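Below you'll find a set of structures to go through.
Each reported figure results from applying straightforward, stated rules to the coordinates on display, with no laboratory input. Note that the coordinates shown come from a computational prediction; the quantities given were computed from them, not determined experimentally. Cβ atoms are built from the backbone, for glycine too; each structure is taken alone.
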Structure 1
Amino acid sequence: MTETALTVHQTARPHGFPTAGHFAFVESARPEPTPGTALVENLYWSVDPYHREMMDGDFALHAPLEGRTLGRVIESRDPAFTEGEIVFHRQGWRTHAVVTRDEARPVPRFDGVPLSAHLSILGGTGLTAYVGLTRIAELRAGQDLFVSAAAGGVGTATGRLARLMGAGRLVGSAGTAAKAAYLTERVGYDEVFDYHAGPTADLLSKAAPDGIDVYVDNVGGEHLEAAISSLREFGRIVRIGTLAQYNATGAPYTLRNLPDIVEKSLRMEGFLVSNHRAVQEELYEFVVPHLRSGRVGLDETVVEGFERIVDAFLGMLRGENVGKMIVRARGRA
C-alpha cells in the first residue's frame, strides 16, 4: 500500500482552451481517516465537460479538484463503511480521499457488468440521459430525436436509451466521419452528420427532412438554432450543456429564430442531474438487464493511469473520446 498520495490542483484561470500548464500534480503523505470517516483508494475517475465551466471560477485555485470517482475502502473508522467495499464519491482528481458516509455511497455490483459502467451509462452520464428523456422530454414511442455531440458520454447514452424506449428516427451530430460511423453501426443512430461538413441547419434538414420532436442539446449555438427550426409543433428542447461556448473568448452565438419557440409552441428546459438522484434506482432497473443481455454495450474511452488524468480531460475537450472518458488506475482490470 502506497504511503504517498497525489492530487491535481488548478493553478490558474484559463482564457480560452485550457492547457496542461493550468494544472499541477501535488504529492503529499497519504491521508489518515478520522473517527466517522473512511480512507478510499480511488480506482476510476470521470473527467467531464462541466469541469471546464468550473475552471472559470467555481474551482478554488491551488486546491484539490472535485469529480466523480469510484474507489475501494482501505481503512475504516466508521462502522457504516466496510473495508474492501467499492464506493462512489466526488473527491476525484486524487489518488486517495477521506470521506464520510454523507459523501460516499456503496456501489451495487451487478454480475457481468464492469465497474466502469457506474461512471458511464449507470452513473451521472447515463442518469443525465435518462432524466432528460423521461422527465424533461417525456419521450414517447415513435417520436424523432436529434442529439448534438452524439459521440460523447451523454450523447451515446441518450442514443442507447432512446432506442430502448422505442424512439422513431434518431439523428445525431459528431465531429468526425469515424464517430458518425460508430454511432450508426454500434449505438443505433439512424443518421449522423459531421458538423464540419457545412451549415448545421442544412445538414440537419437533410438528415431529418420531416422534422424532429425532441432535441437533446449538448452544444448550444448554431446547433440549437438549427434544432429550433427543425422542431415540429409542440416540440421539446432538453438543455444539458453548451460545449460551443466552454472555450470561446468572443461574444456568444446569437440565436436568430427565437420567435419560433412561441409560434410552434416549443418547450425548452434545462436541468441539473444532481436534482434527480432519486431516479438512480429506476435507471438501474431499466438498463442493467440490457447490459447483462448484451443488448446495450458500453461506450467508453479508458485512459490508463492517474498520471494521465489531465491529458484525458484535455483530450475529452478536444473530442478525442467516443463515449464516456474514464481514467483507470494502473493494474486495474
Structure 2
Amino acid sequence: MNATSPEGGSTPGRVVLLTTSHRVAPGLLSWPAWQALREADRVLCADGAHPQLPYLREAGIEVAETSPTAEELLTACAGGRTVVVVATGEGEPALTDGLARLAGSGRVSMPDLELLPASYDLPGARLLDLVQVMDRIRAECPWSSQQTHKGLAKYGIEEAYELVEAIEDGDRDELREELGDVLLQVVFHARIAEEDEEAPFSVDDVAGTIVTKLIHRHPHVFGDATAATPEEVKEHWLRTKAVEKRRESVTDGIPLHQPGLALAAKLASRVRSAHLDVPLPTSEGLGYDLLALAARAEAEGVDPEAALRAAARTYRDAIRAAEGLGE
C-alpha cells in the first residue's frame, strides 16, 4: 500500500521551521526567512508573546497563534501547501519529535522539512545574556543588590589570581571558568556604575572605551603605520599611552600596590623600553637584592612572579612529601 497524506492529497507539501535568536533585535530576519514567510500558505506560532510577531504582522504577514500536532501540520500541508512554523525559544521539540515519529512509521507521505535559521548569533552574543542575568541579580538578590565597587575590589584580585593559576596549571576547563569569573567582575562593576547619579556609565560605555583605545593604539592594524616586531608594537603603545595620559615620567601609571616582584619588574621594563640608563640602587638589604633579581629576570624575559610561584609549588610538593601526603 502506498503511503498517503492524512487527507489523501497527492502532494505532501512543505514545512519550514523558522528559528530566531533572542539576541538579535526582533524583525531583523534574513532575506530567505522573509521570502519563506511571504510565500507561505500559513504561518503558525505557538507563542502569542513571541517578540517577532508584532514585526511580522506589521509587514502584512498573518500569523495564527496555534500549537499544531505533527498530524495536524501534515494536514495543513496537504495538497502542496507550505506552512511556516515560527519556533519558540525551546525550538518546538514536541512537534519535531512527532514529525520524526511519523516519518519513521512509513505510513504517510512526509512533506519536505526545512530548518531555516532566520537570525544568527554573532560572536560575543552570549555576553548579552550575561548582562541580562546581571541586571536581574542586581535587582533581586539581597547580597548582590547591596554591593559597591569597594566591596567587590577584593574579589577582582582573587579572581585574577585564580585565572593566573588556571593558566599556569594548564587546565582548560578551569581556564574557561576563571575567565568567566573575571568577566563577571567587569559586568558587575559596570552594572553598579549605572546607578551613579553623578557620573553613570554602562557596560556598553566600558566596551566602547576599550574599543576606541585598541583601535587608536594599533595603527599598524587599523591605520597606515607599520610594526614588524612585537618590540615596535610595544614602543608605539607606550608612546601613544604617554600622550593620551599626558604622563611626564615612564613610571606614571604603574600601580605601586601590586606585588613587589611584579612592581620591580614593571619599573625595569619601563626603563628598558625607554632606553634610559638608570643604575639599580646599591644599598644593602634583602629588598635591594630582590630588586636586582627582578630586574635581571625582566631583562631575560622571565616573569619573576611566575618564576617564584613555580619554585614555591615545588617547595609545597616537597613539604607534602615530607608529611607523607604525596601529590
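Structure summary
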{"read-out": "Source structure (of 1, 2) for log10 I(q)/I(0) by the Debye sum over Cα atoms at q = 0.09, 0.10, 0.13, 0.15 Å⁻¹, computed value -0.79, -0.87, -1.11, -1.29", "value": "2"}
{"read-out": "At a computed -6500 (helix-only ellipticity at 222 nm (-39500 (n - 2.57) for each DSSP H run of 4 or more, over all residues; to 500)), which of 1, 2", "value": "1"}
{"read-out": "Answer label among 1, 2 for the case where distance in nm of label points 7 Å out along Cα→Cβ at positions 15 and 87, calculated from the coordinates, equals 4.2", "value": "1"}
{"read-out": "For semi-axes √(5λ) of the Cα gyration tensor in Å, for residues 111-166 alone computed as 37, 18, 9, the structure of 1, 2 it came from", "value": "2"}
